[in-house]
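Below you'll find the structures, each written out as structure tokens.
Every read-out reported here was derived from the displayed coordinates using simple, explicitly stated rules and does not represent laboratory data. Just so it is clear, the model here is predicted, and its values are computed rather than measured. Cβ atoms are built from the backbone, for glycine too; each structure is taken alone.
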Structure 1
Amino acid sequence: MSAFIDKMRRRAGRYLDVRPVDIRPSRGIMSLSFDDIPASAWTEAGPTLAEHGVKATYYVCGGLAGGRNLDLPQFEVEHLQALHAAGHEVGCHTYEHVSTLTLSPAELDASLARNAAWVAERLDGYEIQTFAYPFGDCALASKPVIERRFLCGRGVRDGVNRARADRNLLQAIGLESRRLPGYDLKALVEETAASKGWLIAYGHDVGDAPTPYGCRPDDIDRLIRLAKAADLDILPVAAAWRMTTS
């Protein structure tokens, strides 16, 4: 019964209390993002991003620093400081990496505040601007909390953001080995260019033998090359938000 109830709560978060925003950039945009973040999302993906001159968004949970998640080593504070120094955006993924379905609005707000303080202490006062829902779980009551604190929130529902979107639950595609075979990446990039939309991709670990939730460096390289060939702007989420909604 609880699985059914959670499914209904996810559907409520997806379809109710939509806060529409016009997505109208002058040309198509793509954003790359990494959730949690496993150490390899920086140590393995960072060189590929640098090779292309691309900046990404790293959605951090302060509580995962120096630990393990899904049996993978997570980022160290030194990784966070290095990616910030390289010009990448740092976003929020809650402090504890917890589904919003399990938190009251007050508990969620406390987790976000704790994460913001943790990041600011380690990145010289840095202010987080965007959010990604752990597990893609968006509780209906969480959406006003996210809107008060951030420019936008990102989920995991497939699709290109175009014309009108929910600012608190933007669509995205998964740079995940379990999902990549089901995408026609070239078609998605071309759709983004033709519609002047915003394509957001998210991943986790990066390596030659990724988990089902991760991808290979070659997958990132291919997507960036496709985006450049389609003349998409490639920007972190906060910067893309400003271009799409200005």
Structure 2
Amino acid sequence: MGRLDNKVALIIGGTSGIGEATSKLFSKEGAKVIVSGLNDDQGNQIVNDIKQNNGEATFIKIDVTNQKSIEDGVNKTLEAYGTIDILYNGAGIHDGYKDVLETDEETFDNLMKINVKGPYLAAKAVLPIFLEKGKGNIINIGSQSSFVAGAGGNTYVTSKFAINGFTKQLVYDFGNKGVKANLIAPGFVDTPMTEGIQDERLKDIPAERAGKPEEIASVAAFLASDESDYMQGSEIKVDGGWTVGR
């Protein structure tokens, strides 16, 4: 018996990094997984990996900046599995530590579309399903930058603070209607998004290393399960202790 048996999980940003690890772990825990992203090859490879391990998964191409793309993805999920139980909002990009003067308007708009508008559009698309059932689970991926400055540049920090507030407001508005929402705040994790970033803060992390995608996925699996049903609007830092000294 898995902790997520018979649950349907829509993984936004599931084709690499933490999202890939989450897709695979949710499947091992018994969920029917929809792996979404823009890269067909990566998405189909992850689905094949899951199926080879006797899991059930489908790849659906979703552009998180486009409302119709998200709505189509949700409808395809309903056609395939009949419902959605878990929404995991994991798509995101970094700004390379640029300050406000170094950031042009196009870069700002693009990052905010992916990091903030995407989770808003996805939540808006699945909430009617959750409200009709009287139960649903939203997991948003924040960052160290959801609490402190310096783990990204101006736009990234702004976006991750926004996701923290968005998560809390979801609970305020819909927590009494059976919808659960929580925030995972990873630290510096070894993923394609952080590849090539020389981060001197690694020496300031008590764990003295970068995190692994699987370590973040394990927290997501707990939040996705019924074991965490009394957790609402929680901020879970998985950062090797980096923020304790901030």
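Have a look at 1, 2 and say which one yields 3.0 for distance in nm of label points 7 Å out along Cα→Cβ at positions 24 and 96, as calculated.
2
A value of 4.5 was derived for mean projected area of the Cα convex hull in nm², for residues 8-87 alone; which structure in 1, 2 was it taken from? So the calculation was done on 2.
Looking across 1, 2, the calculation of distance in nm of label points 7 Å out along Cα→Cβ at positions 32 and 64 that yields 1.8 traces back to 1.
When FRET efficiency 1/(1 + (r/R0)^6) of positions 120 and 176 (r between Cβ atoms, R0 = 30 Å, to 0.05) is computed for each of 1, 2, the one that comes out at 0.50 is 1. Across the set 1, 2, relative contact order in percent (Cα under 8 Å, 6 or more apart) reaches its highest value in structure 1.
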